[in-house]
Each structure stands twice: as structure tokens, then as C-alpha cells.
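Structures incoming, each one as C-alpha cells.
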Structure P
Amino acid sequence: MKVALVQFKPEFKAVESNLRRLAGFVQEAATAGAKLVVLPELATTGYAFMSAAEAKPYAEPVSEVGRTFRVMQALARKLGIHIVWGMAEVDGPTGALYNSQVLVTPDGPWVRYAKVNLWGNDWLWATEGRANPPILPCNFGSDGTRKVGLLICRDVRDKKDSKWSDFYESGDADLVAFSSNWGDGGFPAIAWIDFVKDNSTTLLVSNRWGKEVPNDFGEGGVCAITAKPFGIQCEGLVWNADCIVYAEV
């Protein structure tokens with residue numbers, strides 16, 4: 001099955017233009033035959049919010065009320081593709097803000113996940129997630145049904161603390177869609193490889209690149225990492241640029 005892993009540098013706070021660009025990547029991936037496209041953490045907003053008051057105008061509900069959700073759901077249905085993306089979420093009843101990730105399917109079901117292990121600017125505006133990532137059985141037509149899990153950046157550590165059981169165990173998910181704003185460093189990160197080996201799964205890494213004060217996200221780096229047989233697919237990766245890496249999983 002072909003998947004599309006997007007490397008994307010969002011413009012900070014420019015939700016509408018970021019959404020248009022992301023929609024373009026989704027359409028390009030669908031045309032290339034991908035059944036699943038994974039977009040980075042906080043792909044619609046950028047990362048460097050300094051307070052909840054600053055982040056709130058750019059946060060949206062994860063439901064049909066939210067514009068980003070409606071656009072992604074419409075694209076999934078129109079193009080027959082599964083889409084995963086990261087966004088700033090506001091919870092309607094409580095007003096709490098989350099660094100969240102969403103998976104929508106072309107046939108209706110969807111799930112969301114709130115980042116548990118906050119990092120950097122997250123601490124200035126986001127509420128910690130309280131639940132393990134969801135796993136959704138997804139129908140990929142002729143490629144069969146796969147169990148798809150979600151994961152956000154630092155949550156690749158696979159737990160909160162010594163009292164929290166692992167987010168994943170071997171066999172839980174066939175594919176884990178990983179939306180990240182990974183900091184500048186080695187590629188592929190050893191934490192990604194450890195997660196794959198520990199959980200006998202395939203990690204689909206989408207990442208951003210570039211600087212966004214005060215953060216340096218480096219040159220980027222997206223890939224698919226499979227456990228059995230172990231392998232890393234990153235053909236088509238372009239450093240310091242928006243791009244799509246396609247992988248067969």
C-alpha cells in the first residue's frame with residue numbers, strides 16, 4: 001500500500017494559507033495513488049505560541065464545526081484517501097486547548113488524539129492529553145483493513161512516566177501515523193527506530209523543517225520505518241524544503 005509522508009514548513013498563525021497548501025499536498029498524494037497521507041504536528045498554525053491567549057484565536061474544534069476538520073473530511077471523501085494532520089484544538093465545553101492530531105477516513109469514521117508529553121512552547125498554552133492514542137481499523141479497499149494508530153512528536157517515548165503503561169504494545173497497530181515537529185538533530189532519530197522495534201509496527205513519520213523563534217526544527221526529515229523486515233524508506237526526501245516521500249507499506 002502506498003502512503004504519503006509530508007514535510008512541510010507552516011507559516012506561523014497563517015491558518016488559511018497553510019490549509020490551502022496542505023490541501024494541495026493531499027490532492028497530489030491522492031493523484032500519485034497514496035491511500036494514506038500524514039501531515040506534521042500543528043501543521044495549520046505553526047508551533048511557537050507564547051500563551052493560551054495567543055493560541056486561542058487559531059485553535060479550532062475537532063468536529064464539523066471546525067473549518068479545518070470540514071476541509072479535511074471533504075477531501076478524504078472526495079479523493080478516497082485517509083488523512084492525518086496536527087492542529088491546535090479548542091474543546092468547546094471547557095475551552096481547554098490541546099496540541100492534537102486527527103485521522104479522517106473517506107467512509108466516515110474519524111478519531112482525534114491530544115499530545116500527552118508536552119515539550120517547549122506546548123507548556124505555555126496546551127493542556128496535557130489524558131489518554132493513550134486511539135487505534136482505528138481503516139478500510140483501504142484492495143489493500144485490506146489496517147489498524148492505524150496516532151502519535152505526536154515527543155509521545156514517541158511511548159509513555160508518560162513509570163506509572164503509565166506503554167501507549168502501544170506489540171501487535172496493537174499495523175501502522176502508526178506520527179505527526180512531528182522534531183528538533184534539529186540526527187536522522188532518522190533513534191527514538192523512532194526504538195519505537196518501531198519495541199512495538200513491531202510501521203512508523204509513518206511526517207515532520208516540519210526550518211526555524212520558528214525560539215525553535216530550530218532543522219532541515220526536516222520524513223520516512224517510513226518498518227519492523228519486519230526492518231527497513232527505512234525516505235526516497236524523495238529534500239532537505240530544507242517542502243516535499244512528499246512516498247513509501248510502500
Structure Q
Amino acid sequence: MKHWVTKNGIHIHRILRGRCNCYLVSNQDRYLLIDSAMRKNWKSLTRNLDKLGVTKDASIALVLTHCHFDHAENAAKFKETYKAPVIVHRNEGLLLKNGDNPIIGGTMFFTKILAYILNRPKFLARFRYRPTDFDRLVDEKVELKPFGISGYILHTPGHTPGSTSVIIDNEIGMVGDAMFGVLKGSVFPPFADDPKQMVKSWKRLLDTGCRIYLPAHGTERTRDIVKRQYEKCKRVFQ
């Protein structure tokens with residue numbers, strides 16, 4: 001498992017990778033899981049939590065960066081199994097309660113066509129997931145000190161209206177789908193409901209001072225890469 005440590009000793013482990021990277025933030029015996037992945041990943045998720053000493057009676061909370069099925073499909077089961085509070089942005093709380101996905105938007109010619117197809121009701125129905133209730137709603141910012149973690153959850157819309165990022169020690173940001181780490185030197189995602197808003201969220205993420213950004217798809221991105229992409233795209237999406 002890839003592992004990062006902040007200057008204040010907060011540990012971040014990438015405990016799942018692939019279809020959706022999931023991250024575990026730990027500060028001694030307090031934990032925060034970022035996204036829950038898909039049903040097929042449940043055994044791998046719990047096995048890796050076991051390896052890191054996270055028991056079913058651990059003090060842990062779940063943050064959903066947004067409510068697309070590949071991020072939220074295990075949320076209900078995780079909440080039940082670990083008695084974990086679930087935190088999501090206000091714009092997507094009702095989606096979580098209904099097991100629904102936010103609308104998909106494409107940012108490129110091909111993905112715009114794909115998004116048009118996937119947003120049809122018969123396809124959206126295939127991606128529904130087991131609903132669950134939220135325990136805390138995010139507006140613009142939520143501090144994580146009550147959960148024993150030095151950091152906060154920040155509203156970073158664009159991929160979806162309720163997308164959020166988790167900022168730890170103003171050093172490392174787990175950004176969900178606000179950025180993609182698939183193509184070398186790029187953070188531009190193939191899907192976004194509002195690309196202009198997404199680019200504004202990159203500025204908001206740069207303003208945190210983070211040196212590393214961890215996307216839900218692909219590999220980590222440095223501050224320099226994000227800054228170059230922001231400078232390039234802000235002229236396009238003015």
C-alpha cells in the first residue's frame with residue numbers, strides 16, 4: 001500500500017487502487033476513510049483495514065467525495081459494519097439516501113457522447129446502489145478536529161455539484177474526481193458536470209498550500225502539475 005506522512009505525523013495509506021482509489025487517514029487510533037469503492041472491492045477493503053489494525057470497533061468515519069456508485073457503493077455496509085458516521089456534501093445527501101448517482105457530464109467529444117448515453121434512465125438504474133443515511137453534511141468547509149484528524153473537508157464542485165476534497169495538514173489533498181491522475185502531466189478529468197467550476201476548484205485546492213494531490217483515479221499529482229493545468233485551463237474556461 002502506498003503511504004504518505006505529513007509533517008505532523010498524520011499517516012495516509014492508499015488502501016485500494018484501480019476503479020476507485022480509497023485512502024485511510026490515521027492519527028494514532030483515530031481514522032478517516034475517504035470513499036468506499038464498489039461492492040466487488042469489499043473484501044479487499046476490509047482485509048487492508050485489518051492489516052492496518054482498524055478493527056470493527058475502531059473510531060472511524062467515512063467521507064464520500066461524491067456519490068457516484070464507484071465511490072459510494074459500500075457506504076451502507078461500511079456504516080453498518082464499523083458503526084461509522086458518513087459525511088457527504090449537502091448537495092448530494094439526498095442522492096445517498098436514495099442510492100442515486102449525480103448526473104454525469106463529459107469534458108471531451110467522446111465522453112460527452114458516453115455521458116449522454118449513461119444519463120438515460122435505463123442506464124442510471126443499473127448503477128444504483130444500496131442507500132444509506134448521512135450523519136454530517138458539508139457546506140463549504142468542515143473541520144476534522146472532532147474526528148481526531150488535523151485537517152478539513154473542502155467543497156470542490158465541478159465534477160459534481162457536491163464534490164468535496166479532504167485536506168490534511170495543508171500538505172496533502174485527497175481530491176476525489178476533481179482531478180484525474182491517469183495521463184502524464186495532466187489532472188484534467190474526462191467527466192465533469194461543470195468544467196468551469198472544476199477549474200475554479202483547482203484554484204481553491206492550490207490555495208490550501210498542498211504539495212501533493214491524491215485523485216480517486218490514477219496516481220498522485222504534484223503542486224507544479226496542478227498549477228500548470230490551472231494556468232492553462234483558466235484561460236479556456238473563463
Structure R
Amino acid sequence: MNMDNYIDTHAHLNFADFEKDRFDVIENCLLNKVSMINVGTTFLDSKIAVSIAEKYASSVYASIGVHPLYAEKEKFEKTKFKELLKSKKVVAIGEIGLDYFYNISKEKQKELFLEQAIFAKENDLPMIIHSRNAFLDVYNILKKRKVKGVLHCFTGGLDDLKRFLDLGFYIGFNGMIFKTDLDEVIRKTPNERILIETDCPYLTPPLFYERRNNPLGVKFVMEKINELKGEDITTVVYNNTLKLFKIC
């Protein structure tokens with residue numbers, strides 16, 4: 001029986017999809033040695049993520065931020081987010097970044113991203129970064145400032161990978177590795193820069209036991225990465241997470 005420890009670095013148990021059974025799901029994950037970071041996309045669900053994390057002494061954490069898809073609907077209210085930072089369970093700012101898939105003002109997205117990147121730097125917290133069809137612009141914003149974090153749900157090519165590795169960023173892989181050919185990118189990502197995640201309730205691995213993904217799905221992601229690497233790097237990846245998010 002595999003008794004390795006895992007941390008899902010990008011879960012959304014703060015979403016309404018888990019409203020009826022989120023604590024049952026969390027308890028089952030903890031029994032199976034899977035910890036998690038629930039990631040905010042608005043002020044409201046960031047607040048919910050913090051309240052969930054506060055119910056546990058360890059193993060359940062929160063990230064707070066405004067997702068680029070809300071750039072035209074929600075401003076980054078620094079004072080309100082600063083209040084959430086009073087919780088020691090907040091380990092990152094995110095999910096923040098740029099998303100050019102939808103027709104949402106690029107300028108407003110960039111403004112929102114930059115505000116939150118500055119906020120992360122001011123509070124010495126890593127960022128959880130969303131980038132869809134926008135890798136170059138994300139890179140250009142990040143390269144000008146000494147910041148740290150992870151490129152969540154990475155789907156870039158080898159050139160994108162090199163740019164972000166050179167900045168010192170970690171690379172997050174999830175169920176997209178079963179939908180898109182990222183094999184070579186995974187092989188070329190140094191072991192000490194890999195993080196695993198689910199983005200649950202989305203991106204369910206093909207062999208998962210239910211349609212709605214949950215943090216247990218990271219085990220399938222890790223298994224696929226180990227297969228591509230030709231070695232078991234589960235412990236390395238777990239320790240990467242502890243290091244980036246300063247989880248004791």
C-alpha cells in the first residue's frame with residue numbers, strides 16, 4: 001500500500017460544487033494522506049477558502065486572490081485581502097494572472113495581475129499563477145520583479161518552460177497531462193521544480209472514481225509523472241511544496 005504524502009497545490013473545495021459534502025471530502029483526503037491548498041478566485045471564495053483552512057490545525061491551507069476572468073467584474077480591494085492575511089493558514093496569493101481565451105479586457109487583466117503581484121511581494125508570499133494563451137505577457141510582467149510562485153496548470157511549450165524556470169518558478173501539473181501531450185515538458189522540468197495539483201472539481205483524471213475531481217486525483221497525476229521520469233519523485237515533489245509555500 002502506497003503511504004506517501006501528497007499535497008494538492010490547487011484545489012477548489014471552496015467552490016459551490018463541494019458545498020454539500022466538502023468536509024466529508026476533506027476528511028477522506030486526510031485519511032489518505034493528501035493535504036491541500038484551496039485557491040481563491042474572488043474575494044468571497046477566498047474568504048471561504050480561509051474559513052475552511054481555519055477549521056484544521058494542519059494539512060488544509062488557503063490561497064487568496066482575484067482570477068483574471070473577473071477582471072471586469074471585481075477590483076482587487078487590498079484592505080479586504082489584507083484582513084484575510086491575518087490567518088496563518090494563507091500560504092499564497094492566487095489564483096492570479098492572465099487569460100486570453102475569453103474576450104475580457106487585456107488591460108484590465110494586466111492591471112489586476114500587477115496589483116496582486118505587488119501585494120504578494122509586499123507580503124512575502126508566493127503566487128499561484130493562471131496563464132492561458134498569455135505566457136509571454138505573464139513572463140514580461142514577472143521578469144521585472146523578484147517574485148516567486150508556481151505556473152498552475154502548465155500547458156506551455158519548452159521555450160515557455162525555460163523562461164519561467166530561469167525566473168525561479170515552479171511548474172504545476174494536473175489532469176491536463178492526460179488531455180494534452182506534455183510528456184516532453186514534464187521530462188525536461190527539473191524534479192525539484194515540479195508541483196502536483198488537481199484544479200478540482202475540474203480536470204478529472206481518466207481513471208478517477210467519480211466525474212467530479214477532488215484532491216485524491218493528485219495520486220494519478222503523480223503516478224503519470226513518475227512513469228515519464230522513470231523514477232519515483234513523489235517525496236521530492238512533496239518537499240517542493242513545503243519549500244515554496246513555507247509549510248511546516
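Please state which of the structures P, Q, R yields 12.1 when Kirkwood radius over Cα pairs in Å, for residues 29-92 alone is computed from it.
This value belongs to structure R.
Once mean count of other Cβ atoms within 10 Å over residues 165-172 is calculated for all of P, Q, R, which comes out largest?
If we compare mean count of other Cβ atoms within 10 Å over residues 165-172 over P, Q, R, the biggest value is for Q.
-5500 is what came out when helix-only ellipticity at 222 nm (-39500 (n - 2.57) for each DSSP H run of 4 or more, over all residues; to 500) was calculated for one structure; which of P, Q, R is it?
Value -5500 for helix-only ellipticity at 222 nm (-39500 (n - 2.57) for each DSSP H run of 4 or more, over all residues; to 500) corresponds to P out of P, Q, R.
Every number in this text was worked out from the coordinates using simple rules, so none of it is lab data. Bear in mind that the values here come from a model prediction, so they are computed numbers and not experimental data. Cβ atoms are built from the backbone, for glycine too; each structure is taken alone.
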